[in-house]
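The next part holds the structures, each set out as structure tokens.
Only the coordinates and a few stated rules stand behind these numbers; no lab work does. The structure displayed is predicted, hence computed values, not measured ones. Cβ atoms are built from the backbone, for glycine too; each structure is taken alone.
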Structure P
Amino acid sequence: MTIPHKEAVCPLLDDIDEAAQLIGAVNTIVNQNGRLVGYNTDGIGLIRSLQADLDFECSPATRVVVFGAGGAARAAIVALAQQQVKQICIVNRTVARAQELVDLYRPHFPATDFSAAPFDEKLLISFFEKCELIINSTSIGLSGESFNVVAWPVLKKRCAIYDMVYSPNGTPLVRDAKAAGFRACYGLGMLAAQGEEAFRLWTGEYPDGVMRVALDSYLAAL
């Protein structure tokens, strides 16, 4: 299920999972004894991919910079805040949109310090110096565009970089991160993991790793 259907279907459901309500979109609908219940599996897909692809575990000490303020950002922010990370800085070209998310999520997740910032490397330095995780939820890189706002020299060496954009040839952000010596991956693992979680909700069975293997095989054959 894709945008705008993820949002448009919400009023038609009998119930919506709490995370999906906070994200404002569903990508999985389960018929529970005649009642249609909506879920959003993107967030748990991200958390599982962070663990599997980057060996990254969120903790109450984790500081995160999230680029973007759209639907993918919402899913990431809710999932991270549910892990009770210490800080999330939401970076967006239109700062007012990032601030809207700060105002939306702050009351729901008091353990997390939310802030909004523009796409400006100099203004982001203080966040880059302290963060352990950077997530790109924008479409930058999908067509090979460079991601020039990250101040690589000031990042902690243990900082991990996650690009939600998925491309058979990788993305400029991931290539730049690896060239600078950082752990980095693009969003194929998230795509597979969210699909596996949807399968679990539908069937009660979790196909651990099956979808990732299928995606890897498909991309290798291109």
Structure Q
Amino acid sequence: MGDFLYRASLAMVPPLFLGLTRILYATCRQQIFGEEHRDRCAAAGPYIIAFWHYGTYYILHQTRGEAFVAMVSASRDGEFVARALERIGFVTVRGSRGRDKGGLKALLQMVPWLEKGRNGAIVADGSQGPARVVQPGAILLASRTGAPILPMGWAADRYYAFASWDRSILPLPFTRIALGYGEPLYVPSGIKGVALEESRLELERRLNALYEESWQRFGRQGH
């Protein structure tokens, strides 16, 4: 994509996407479960939402207008995501996967925002996957800030799945959606080594349990 076309797309695509999806989501019927977990986190202070990449679109719509800081890929494609998020009230920091230097730098940039009272948002399986395998970013951020990690997941009765590594989905118009919050995960300060891996696996377990519960509400094993 040429520079002019890229800049023009950056100006047009994010607001168009947000407008169209807002109309789409308004036609859907939503049921929420696990709200007590979200309320407990919100009452205690800043928290970190963690979710699988396939469900990013709807979860970010659900948190629009709230005080969040999110880590977004430093790629050219990531710029579209960053601009869309900033339009719905997010602060964004740029990085890639939590286990490389770019991702670590972005995580460190998120810390002062949580200290100022913003919540954090992290795609648990990163920008490149593997799908539904937790990368360590959320664990490291929680350890550094003391904020609990709040798992989120959702499913739809009818949806369209993109041909991507994670099979990202959009609900079809007038469908039913189940949005769930899981039990928060608290991570000790200064975690590393075996303890870090145990927390990573526990977050993965909780996210996958929430994933399965969401889809089972529509008689499915997954998307």
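List of remarks:
- Given 4.0 for distance in nm of label points 7 Å out along Cα→Cβ at positions 35 and 147, calculated: source structure among P, Q: P
- Parent structure of the calculated result -12000, given that helix-only ellipticity at 222 nm (-39500 (n - 2.57) for each DSSP H run of 4 or more, over all residues; to 500) is the read-out and P, Q the choices: P
- A value of 22.0 for mean count of other Cβ atoms within 10 Å over residues 19-26, calculated from one of P, Q, originates in structure P.
- The greatest value of relative contact order in percent (Cα under 8 Å, 6 or more apart) among structures P, Q is that of Q.
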